[in-house]
1. Output the label of whichever structure in I, II has the greatest value of mean projected area of the Cα convex hull in nm².
2. Check the numbers for mean count of other Cβ atoms within 10 Å over residues 112-119 across I, II and tell me which is largest.
3. Who wins on distance in nm of label points 7 Å out along Cα→Cβ at positions 40 and 232 among I, II, i.e. which is largest?
4. Quick check on the output: 2.0 is distance in nm of label points 7 Å out along Cα→Cβ at positions 104 and 120, derived from one of I, II. Which one produced it?
5. Computing helix-only ellipticity at 222 nm (-39500 (n - 2.57) for each DSSP H run of 4 or more, over all residues; to 500) gives -13000 for which of I, II?
6. One of I, II was used to compute relative contact order in percent (Cα under 8 Å, 6 or more apart), and the answer was 13. Which one was it?
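Values quoted throughout were computed directly from the atomic coordinates according to the rules given, and no laboratory measurement underlies them. All values reported here derive from a predicted model rather than from experimental measurement. Cβ atoms are built from the backbone, for glycine too; each structure is taken alone.
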Structure I
Amino acid sequence: MFSNKIPYFKRGNILKKGMLENLRDYPRNFLNLYFNDYSDGIISGCDILIEDDYLCINQGIIKFNGLIYIMDQFHKINYSNTNKEVLIKVKFFEAEDSRDYKNYSSEILLDENLKLADDEFELARFKLREGAKLRANYSSFADFDTEYNTINIINVAYSNHGQSTLHPLIVNNFAKEILARTSDDSLDLVFAMECLNSRAVNRDLMISYVSKKLALTKEEYSNLELYNYMKKIIKSLSYAKEDKRNSPRRQSKIIVD
């Protein structure tokens, strides 16, 4: 049956094995059950900030090969100009057994090899020109795929029910751009509201939306393909808004009998 057993650690109580087992198992069981049907990918956090010559990766949770990994501290890694595309990767290691633990560990590294091995996960990528400064902020939806000097998170897998999806930062930015450009298309409005109200938007919903908007054959698209289609939708709405603004207004007439 369902239960929630909370141990009491009070003065005078004897510390029992079962109480320690409860502390050990409860958080892990909760995470495993809650995210059981989620895909591999970022569950929360792992945002990237720039501090001088360092990439700062925020605390976060990642699911990889069905196992949940938690990073509870900032991680800083030095970067430099290479004029080449570089991946920020997490490399996961085989479990190590000791007397007290079974330890699943990983490391964060920068790699010019753009292919991910079976034990690697992409956090972001960038291409930095010599003498330029790297940035992790975006001025518009189109700015997410700026080629140089910008942290690119388009290809990052974000965990969701069944299969991974686009990073919420990209999706939320898209929704705001849509709302700024349209007021009469119910499909756009409903999808934009869903984007803003959801922690992460279901991939099937995103595919259905872009397929209907652009009259595409519904199929599996990569993150980059989805992003490019979304960018195309924003551009088409911008043109439509501009045409509407520039169209001559019909003059009202008063007919006197």
Structure II
Amino acid sequence: MGVKRNIGELSRDKRRKRRVKPTILIISEGKDTEVNYFKEFNLKYVNVDIKVADKNSAGKNKSRKTDPSHLVDKAIDYMDHKYDITCDDGDSVWCLIDVDLNYKNPDTINQRVEEIEKAYKKAKNYEKQRKKVINLGISNPCFEIWYLLHYIYTTANLKNYNAVKNKLVKETPLKDYEKNKCINSLLHDKTAEAIKNSVKLKAHYESLGKILMDFKKSSSLLNVKDIIESNPYTNVWELVEYIEQLNLMQP
């Protein structure tokens, strides 16, 4: 965990338990919302080291496209060259992806399915080769659905970011919400409610026969089209729940 050590150092003490915080590496396609949200976690979850990289962070793909496959490339680059990620020690890596359909494109669903499937296969191939897992945190239509679930459980289709924002502004205390605002202080005491609503939403779609993400199983089975057809949806709760549990487990 932490900054990657040189090969000689690792070989000398690779069997020794490292007494440092577990590392959660988060790769984000945005530079405001997800970054602001998770950077604040280091103040709340003091036993976990949370590192967030966005499209402007140093490393592979700096200032390049933020399609899902490029996010996985950045995660791989960080894992290979910057951080010593060891799953057995509690470390975890996540790429955060918004479905964010482009309705001006007549083939938008199939195109987005292909993009996310490419990223998922790349992550699974890396796992097979290196025995290190890259998780996908997918939100439909956008990350802000996670914020909404802190206050509201809904299965009503939300077409895009503007639809989610309108619901946040009209139906929650986040009356002046903007992407560049950090709102963790308002969400702090409602995380359990957000997780509860997210689990309920997942169960709703699974009752309809959808195959969705399952962080605990790390399964190779995934129907990306099912995720895109499940709106609203997010599995960010699995990342947050894992951070909470990991924080409690540390001495």
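1. I
2. II
3. Largest value of distance in nm of label points 7 Å out along Cα→Cβ at positions 40 and 232: I.
4. I
5. Details: I: -10500; II: -13000.
Comparing all candidates, it corresponds to II.
6. This value belongs to structure I.
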